[in-house]
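Structures incoming, each one as structure tokens.
Derivation of every value follows stated rules applied to the coordinates shown; laboratory data play no part. Predicted, not measured: the structure shown is a model, and the values here were computed from it. Cβ atoms are built from the backbone, for glycine too; each structure is taken alone.
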Structure P
Amino acid sequence: MTDETGPKRLRARAGKALAGRIGVPGDKSISHRALMLGALAIGRTTIVEMLEGEDVLNTAHAMQALGARVERTGDGTWSVDGLGVGGLAQPDEILDFGNAGTGARLALGLLAGNSISATLTGDASLRKRPMGRVIAPLEQMGARFLARGGGLLPLTITGSDAPLPIEYRLPVPSAQVKSAILLAGLSSPGTTTVIEPEPTRDHTERMLRHFRATVTVEDTRNGRVVSLKGQPELKAAKIRVPGDPSSAAFPIVAALIVPDSDITILNVGLNSLRTGLIATLREMGGDIEMLNARDEGGEPVADLRVRASELKGVRVPAERAPTMIDEYPVLAMAASCAAGRTEMHGLAELRVKESDRLAAIATGLAACGARVEAGTDSLAVTGTGRAPAGGGTIATALDHRIAMSFLVLGLATKKPVAVDDARPIDTSFPDFAGSMGRLGADIAPA
């Protein structure tokens, strides 16, 4: 993301009820993984309805730099001619992942199993995000790193020509760390095992199976044990990317808090490890109905009908955090419109996202007149049963989810809510304002 055009201010104001049917961009997590596994597969992988946001496009460019042939063949349709496991080529350029923490961390795992060197960097936000927890297990597998203090980008990784399989217990739940280890394990002989204290999103495991790798998952008293048989021959496969539930979260919450709204969101991925927000909103009294449930490419999918609802405060347990970690900012907006106190726990991960999201949520909600308390790993929002006054201008800290969350809130407040820079939204939801506008939302330049 560049600064050539300067900040892009947007504001949202309350208006008519939201109505209609929309789709949301393809799942970002699945789009990243489809490109990477396509690069390691034998043959041509076709990806349909891929997210074409900046984060994913940076991953596509990185796979091209590593020798895979990656081409856009239509609107949201891409093809990847893979190189086989261990077949990535030495890149001639620095791999720039922009704002994509998922892209950068998974790429480290991908590179760890190839005997090449590569330098990774990103934008100002990504260069502040820690990579140490990915580096630690990959070093055990034989990769070598040259990084700034704390494992920060830019860094250089030299992969191993004989990576070792390991058994690794995650210190904290992290789908990105788990996925990086599994991707490195593809090049290792024997079995690579990751033990996670709490189940995290399992898109990597599902997609590895889709590409014909052998992956087993067992729930034990000591956690979830995920094992990968190394050195498979991955076979190219077609992937239809479902709508991203993290992107669907914004129109869902908007419809719940804008009076008399009734919308349908098409083709939303409903992986059970990604549906914590829907479960929480239903506990709060949200009217969310799943229609036309089906399975596509190993992932459960459905259409969601959402109607305006009177929400009440609830306690969200820490163990639910891995299933909705990206959705807490927009959940906090819903909580500010609910009756009573909503408590959210286990949120330390939000301190090291694209921004310190706990601080950004608390500061922004206070500016809009809401009652909010932020702890080191918790957030409490107390609402009156109606939207707070609004009127604030929110500092997004280059965080797309903070920007979209407060624009959603502005659709229900008495006074408009503005964000200081909406450019980061393009990383995950390029047509956010347009999609919301088709439902009747009033989001415009400030």
Structure Q
Amino acid sequence: MARRRGRRRSAKLSADPVEVEIESLSHEGRGICHVDDKVVFVSGALAGERLLFKYVSTRRNFDEGAVVEVIKTSPDRVIPECEFYDRCGGCSLQHLKSEKQIEMKQEVLINLLLRTSQLTPENILPPLSAEYWGYRTKARLGVRDVKKKGRVLVGFREKHSPYLTDMTQCEVLDRRVGHKLETLSEAIGQLHASDKIAQIEVATTEQTVALIFRNLVELDEHDQAILKALGEVESFDIYLQPSGPDSIHLLYPQQSELYYTLPEYELKLYFLPSDFTQVNTGINQKMIVQALALLELDDKDNVLDLFCGLGNFTLPIATAAASVTGVEGDQGLIERARENAKNNNLLNIDFHVQDLTQDLSGQSWAQQKYTKVLLDPARSGALEMMPVIAAMKPERIVYVSCNPATLARDAGELVKHGYQLISAGVMDMFPHTAHVESMALFIHI
């Protein structure tokens, strides 16, 4: 598409808006335009729109802006559900139709595979979607006692700013918490240590809402009583974290239990409120079903599950395969995984603690024969594991990714080692954000 030059009359970071036409969307969901032959990424813009924007930052190779006024509106634009969307940095795509968001994410994945590794999957998996609102079960809320405002702010950072958004509710967070931000603000405002609460980590299940308060000082009896009362009135399980992760302890009630279920497999998985779990219960269930379908498991398969966490994929796989080996670098998660296997009477699982970026030559589990492999790494991907997995020559590899860029890179490595990219598709784990969760199937040829 031809570049379009915006018209501006003064310095970039002045208050004067610039008129442009948006050419396309970036991988982060920002509008792309050109001003004086320089790329500008405009938050809140959609492809094909003519609008006014203001600069928010300028860099050597590109600038960044934010929409001031839309002159010509895209048919894909909608009114954001959240009244704080224009300020809050928690979401970036509420102005785009939900079905168009997932289409954009699918395009991001396919384009990255082609551009990074010259790969095109034989089959595009249908996108997986679930609830668009109130879906988020895990989050970290910032907390700040702002004396000038006369209240405690609880929420996410503002767009293009280190400051917290002055907000009273969040529409993507589990509503038992997302619609209680004012309640949390009022309770913290009553504390003697109101300016010493740094954040609240949220973990919810169907049965439980757990809140970890990161307190920078020990709380006195008065403050503990207020948080206990908050827990009793709102049915919150209240935890305190006075220092590192090992300091997390339950304040109210006397006992707390968090677990999620996988009804398709009749499984129950327990976890601690600070453990990593998927943030979208509906997508997680669909994701597991799709991954196991792509693996085509039978009772003769010996499966390797890398970056297994607390057994999110491992346990379902164990219900269909002969045996499963789960490997994870976090000792605590492996402890939970072993407990979950035991509680679900699954005896065909072997778990190991291992940093999967390091040399595996001395590890007995890495010398075994596996017919199928599933991996679900962090955003950095699993580049070090690609030759290791390929040397095992499993029939099928299912790669679950939270970063399409590293998936595309790693896919190229697998292909070099004799694998073919058969299927790929996205999952809307984080609606209204540009975050892309994806899945790919590779078969040995």
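Structures P, Q were compared on mean count of other Cβ atoms within 10 Å over residues 32-39, and the highest value belongs to P.
If percent of Cα pairs over 38 Å apart is computed to be 19, which of P, Q is the source?
P
Between structures P, Q, the calculation of distance in nm of label points 7 Å out along Cα→Cβ at positions 200 and 248 yields its largest number for P.
If relative contact order in percent (Cα under 8 Å, 6 or more apart) comes out at 13 when worked out from the coordinates, which of P, Q was used? So the calculation was done on Q.
Largest in distance in nm of label points 7 Å out along Cα→Cβ at positions 232 and 288 among the labelled structures P, Q is structure Q.
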